[in-house]
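Pasting the structures in now, so scroll down.
Read the figures in this text as sums done on the coordinates, not as results from a lab. No experiment lies behind these values; they were computed from the predicted model shown. Cβ atoms are built from the backbone, for glycine too; each structure is taken alone.
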Structure 1
Amino acid sequence: MIRSDGEAPPFDGIRLEDRPWFPYLCTEVAHWQWETKGDAHFNFWAALSGEGTLTCDGQTFRLKPGMFFIFAPGQRISAAHYGGERVTRFSAHFHPLRGGRVLAAVSGFPLLGGEVDSVVRLKHRIDGIMRLAFRREDEARLVEQLRDLILRTCLHVRVGPENLLDPRVAEAIRRFRESPAQIGSMDGLAAELNWSRSHFDREFSRQVGQPPKRFLLQCKMIQARRFLESSSLRVGEVAEALGYRDLYFFSRQFKSFYGASPMNFRKASREPT
């Protein structure tokens, strides 16, 4: 971790990657998902609003405003938003420099699951950086402010263990997301995770913020929405693919989530805007 005891910082400059697209501020679409396959640069990534989950190096974190990560080259990351306020994030892809030379590694990085003391101050600093980025002027000042943001954020980092999900909760989330139709019963899943059903419900709800049955239903509805928007499957085939035996029950649940029947939702999603 970067220290605040007067020791020189591990890098004295940065070089931006992907200019002019980065840095950027992004209000994500509903039910956003993000995945990388191992980028060749470092990435300063901060959540400014909304909640979700992020997995890296076999650890899963519950995202919330004020959390940040410094990802190192080669790391594979996946993240998702499920329900509630949409995730808004700031991200800057960079290469650390010392004496003008690119560093392949930096002491203290990667840094996973950090949390700032003040989300308001973080947003204020990012607002200033974004004004420089949008004007496309004073490149040197933009780079200097980004380096300062990264160093200052790391100096005052808090790594809250409460943000790291239990591996069994993380495994349940993975199964819910990747194959919601394959979940036979919550009792069976709890047993596979070596928990009683009551303990599984309690721990999942405490760590994720909602009961597992609700989370699983959201995963099914998100997948149903994607099928309806981008596949040629009929509504009955969508229901079957998600493990529903009763088409009308599936339709009622879908309408309760999206305010329209599956057929009407598909029609509206394909109308020209």
Structure 2
Amino acid sequence: MQKNLRRYWAVFTLPTLICFIIAFLIPFILGFGLSFAKFTTVMDAHFVGFSNYIKAFSGDDTFLPALLRTAVFTVACVVLINLLAFLFALLLTRKMRGTNFFRTVFFMPNLIGGIVLGYIWQLIFNGILAKYSLTLTSDGKYGIIGLIILMCWQMTGYMMVIYIAGLQSISPDLIEAAVIDGASPWQTLIHIKIPMVMPSITICMFMTLTNSFKLFDQNLSLTNGAPGDDSALVALDIYKTFYNRPGYEGVGQAKAVIFAVILAVIAIVQLRLTRSREVEA
């Protein structure tokens, strides 16, 4: 059976490989080349060297602040989402009534599209802030806090399901042995459960980090970066540079390349750090 699978590996991998090349590799290479060009369409691009990258950092006053906001937003989301998801997973893996109902309820926000979600929470936040004669766009910090709440509400249930799967995969014999040896619930959590769910932590950390760092649609619908660009994250800043500033298409493309490199480096470092702490059952 294995020999037959090896003989026809190309039949199974070729469709995926073709899709990967067409949908990702070719656009990425083309986009990387355009980051060194001035253009309005792909056909009229002409090489300008590193001027787009220089403009992204020195000739543009929105990119670095957007990077800083995105870093703060990402750290807050990664910490809060994973803490809440793990806490809910611990509660919902206990023997109690209604666990399946609560798992479904917590997971449902993840099924709502980002644009729709942004508009729904915009109404909620503005309704609350109106009591204080404020709106989400009165100050950039309100928009960022709103995005953090929105992101936590949307992703916590999804991460919770992954943590539940990890907790349920722990052998009951390990827990029973710890209890017999006199381990407290806190010691069992720290020395047994957390080390054994490190693969789940790796997955959840990776997903929350990358999804938070490249957040776009919720940012667009919730505040659109207002006031000014004070609540714009990097993805929205790139979009506005590319589409709303004539002559800056190349600069927007250069920002996109820088953004992709930063995200790839952060994700690789995170994966290596968390995978190094995984233990085999």
Structure 3
Amino acid sequence: MNDATLGGRFTFPGTSLTVHRLGYGAMQLTGPGIYGPPKDPDAAVAILREAIAAGVDHIDTAAFYGPHVTNQFIRQALHPYPPGLVLVTKLGARRPADKSWQRAVSPQELAEGVHDNLHQLGLDALDIVNYRAMGAIHSPAEGSIAEQVLVLAELQRQGLIRHIGLSNVTAAQVAEAQTIVKIVCVQNHYNLAHREDDALIESLARQGIAYVPFFPLGGFTPLQSSTLSTVAERLGATPMQVALAWLLHRSPNILLIPGTSSLAHFRENLAAAELVLSPETLVELEGIAGEVVPVKH
């Protein structure tokens, strides 16, 4: 696929890392609940290899996915890595045997997380590491993240991390982190229905910083989903394709990392970059954020 097919190109600020705007998130290559191995390991390897063959050069992963599962698949499928592939990992959580999500934010845990990712991926240094603040799953919680960002800055000084990003954070936390180290990307919950980060996206765009939304279809009300489905049917596309295409239209600093364990869905996601949204359709989609479910009396 050519550059236009994958949404064009984006260079992370102050780096030599340039990627297509449509990438791949590896989280779904695990078992149920993002824990343990998937039912079909061969399919996981096949998706990763097809992603590279299609021109995808931005893959999102984490040692705590599985745990360790996605990193192991990435290494099995792609190592030695092709030139230009950017692997983005994250820190801030751990998955004990009870399958819960626990914070892992002490200096020792963050350092161990970096070494875990390096070992599992077979790398000497990580391209980009996001510190994921553990607020609610769909919304960040205010509070200082300076201690954790300082740890990542030190690991960067040691040469184990090349660049640093943030995930599940507020605008204030981004600003705080930027007083400590250069931030190249932010990963937050954002989609057609959840627009709380509109102002943050504009601020990051002015600075050339990437914004990477997760849950592109997460948290839609029935009415919002109905409107999206109606638009998708009219365009001969799936709701997911329309949601991804809108995000690509939303701002040039938005990078996408949709995840799936299905080759068919993966191909559909890539095709979203080819979807043309007219000005009228964009206006219609913009209205989804204001829709609410009518109250029955």
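Work out mean projected area of the Cα convex hull in nm² for each of structures 1, 2, 3, then name the structure with the largest result. Structure 2 comes out on top. Once mean count of other Cβ atoms within 10 Å over residues 86-93 is evaluated on every structure in 1, 2, 3, the highest one turns out to be 3.
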